[in-house]
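**Student:** Some structures to go through are shown next.
What follows draws every value from the coordinates through simple rules; no lab data is involved. Values in this document were obtained by computation on a predicted structure and should not be read as measured data. Cβ atoms are built from the backbone, for glycine too; each structure is taken alone.
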Structure I
Amino acid sequence: MYNKRSGFLTFMIAAGMAFLYIPMILLVVYSFNYSKIVPIWGGWSLRWYATLFQSEDVWNAVLLSLKIAVVNATFATILGTLAGLAMVRFGRFRGRTLFGGMLVAPLVMPEVITGLSLLMLFIMLKGLTGWPDERGFTTITIAHITFSLAYVAVIIQSRLTGMGETLEEAALDLGAKPFRVLTDITMPRLAPGMLSGWLLAFTLSLDDLVIASFVTGPGANTLPILIYSRIRLGLRPDINALATIIILVVAIGVALAALIMFRQQKRMQRDLQMAEQDAS
């Protein structure tokens with residue numbers, strides 16, 4: 001019975017992985033197709049990579065998306081970390097329930113509603129104050145921070161809950177100031193969670209299409225918007241080449257992040273073991 005169950009689980013995992021990754025593999029393979037018609041194989045070629053690197057529109061969209069993603073991830077990590085600390089370490093305070101509900105609302109709110117509400121906000125602000133002059137980098141970044149910080153806050157809350165408060169209370173009992181405890185104990189232990197939150201916010205920003213399409217303006221196309229606008233006219237091999245490069249960059253980033261987090265976890269475990277040995 002156990003072997004049958006194990007075989008069924010193995011089959012389901014393999015089927016799920018195949019469903020996820022076979023389309024990506026096909027996309028990578030067809031990015032090297034010489035033919036202009038994507039489904040028809042015309043032989044191996046780097047033709048569409050050369051076409052891609054000569055496209056000014058694509059690289060403008062890539063640079064804009066990367067700038068937005070970096071700024072969004074940085075501010076979302078800072079604000080999300082502060083929100084997570086407030087929810088877990090500040091105990092009960094007036095308005096905590098409302099604050100927590102507003103914090104997680106972007107997680108369950110449909111993206112269409114979020115994008116439409118932000119568009120109305122920017123239109124109203126322009127009518128009242130004259131800002132923003134035009135919709136583009138600034139409005140997209142603000143919109144992305146609005147929903148990205150909620151994801152970061154959830155990660156930080158779970159990380160803080162799992163850490164406990166033993167080391168922090170011990171440091172306070174030994175006379176350390178609260179700010180010193182925050183900078184020397186809490187923040188280093190939060191670093192893996194903050195890194196995960198930053199990477200998640202960065203990825204969400206690069207991936208967003210719906211919200212960005214509401215708050216952008218003429219001449220400010222992010223990479224997802226550019227890809228969507230081109231794919232509506234039919235499959236294009238240069239888009240396959242662009243997607244292959246994105247897959248490669250994301251895979252390298254995930255591998256580096258996993259390596260950094262693994263080393264930090266090992267260092268923390270070693271420090272805790274040394275602290276326990278010294279205490280005994």
Structure II
Amino acid sequence: MAHAPTATAQHRRALAVTLGFTAGFAVVEAVAGYLTDSLVLLADAGHMIADVGGLALALFASWMAQRKAPSSKTYGYYRVEILAALLNGVALFGLAFFILYEALERLSQPPEVRTGPMLIVAVLGLAVNLFGMWNLHEGSRESLNLKGAFLEVFSDMLGSLGAIAAGVIMWATQWYYADAIFSALIGVFILPRTWGIISQAVNVLLEATPSHVSLPAVEEAMRRVHGVTVVHDLHVWTITSGMDALSAHVVLAEACAPDAGFQLVNELRDMLKRDFRISHTTIQVERGDQVNCEACH
């Protein structure tokens with residue numbers, strides 16, 4: 001199978017730049033969270049560290065997907081990107097539960113937080129996250145792997161907003177429960193979005209029908225092509241983000257010329273690519289004897 005650039009590979013530079021900025025600031029935020037005794041800042045730093053791991057994994061996966069595959073791997077390493085997305089989702093899911101646990105612990109006895117330095121770091125973190133989101137936005141619409149990375153940065157941006165809001169409240173009122181409450185809100189926000197990434201990745205690994213493809217609609221469209229009488233053993237699945245595949249058997253009308261199958265396959269491939277964005281097709285043509293096809297003469 002030819003190794004065309006995957007959606008992630010086409011945006012590799014944006015991924016690398018975002019990784020560099022995020023990694024640098026994650027260290028700054030972790031140290032600041034420890035020094036200011038702010039859980040919401042530490043939670044945001046932990047989230048950024050998870051982002052670093054996720055972005056690095058996504059970058060590694062995009063590189064692996066372009067490697068020349070041995071004969072034992074006929075689809076190459078395309079699925080590494082999906083595995084990376086799955087691992088990112090699982091890591092974020094675990095992080096969300098950790099944040100919730102720590103927030104509940106702090107609600108019983110919230111410590112005093114040094115709000116001045118905390119606010120400065122939180123604002124800088126917001127700027128880093130906004131830059132990362134802008135850098136990854138285009139690629140996130142094409143690649144599940146990049147979508148996972150984008151959502152990590154997006155949820156971290158909300159964490160920075162939560163840290164800023166908590167810092168303003170604590171600075172103005174000395175009500176330090178805000179630190180734990182906003183930390184818990186960050187955790188609650190992360191959970192459903194990471195579950196979406198996990199479920200999509202699992203569907204790809206299980207070779208489920210892509211969500212944007214209606215199997216009955218595909219079958220109906222194939223049957224409308226002149227010369228096709230029956231479509232059976234129809235399968236549509238995703239190899240990696242932006243790369244769907246189809247295999248099917250089509251029965252050719254008995255009255256069609258012996259070489260009509262070649263033209264029929266080309267027509268089916270063009271239609272599937274145009275109407276359903278399915279670029280990799282394997283179609284087996286079989287003969288039938290029950291339908292007359294005038295269009296094939």
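**Student:** Out of I, II, which has the highest value for distance in nm of label points 7 Å out along Cα→Cβ at positions 115 and 211?
**Tutor:** Largest one: structure II.
**Student:** Sticking with this structure for a sec: When Rg and Dmax of the Cα atoms in Å, for residues 147-250 alone is computed for each of I, II, which one produces 23.2, 77? Could the numbers behind the result be given before it?
**Tutor:** Details: I: 20.9, 67; II: 23.2, 77.
The value was obtained from structure II.
**Student:** Quick check on the output: -23000 is helix-only ellipticity at 222 nm (-39500 (n - 2.57) for each DSSP H run of 4 or more, over all residues; to 500), derived from one of I, II. Which one produced it?
**Tutor:** II
**Student:** Say we calculate relative contact order in percent (Cα under 8 Å, 6 or more apart) for every structure; which of I, II gives the highest result?
**Tutor:** Once relative contact order in percent (Cα under 8 Å, 6 or more apart) is worked out for each structure, I has the highest.
**Student:** Rank structures I, II by distance in nm of label points 7 Å out along Cα→Cβ at positions 35 and 179 and report only the one at the top, that is, the highest.
**Tutor:** I
**Student:** Sticking with this one: Identify the structure, out of I, II, from whose coordinates semi-axes √(5λ) of the Cα gyration tensor in Å was calculated to give 40, 29, 18.
**Tutor:** I
**Student:** For which of the structures I, II does the calculation of distance in nm of label points 7 Å out along Cα→Cβ at positions 43 and 243 return 2.5?
**Tutor:** I
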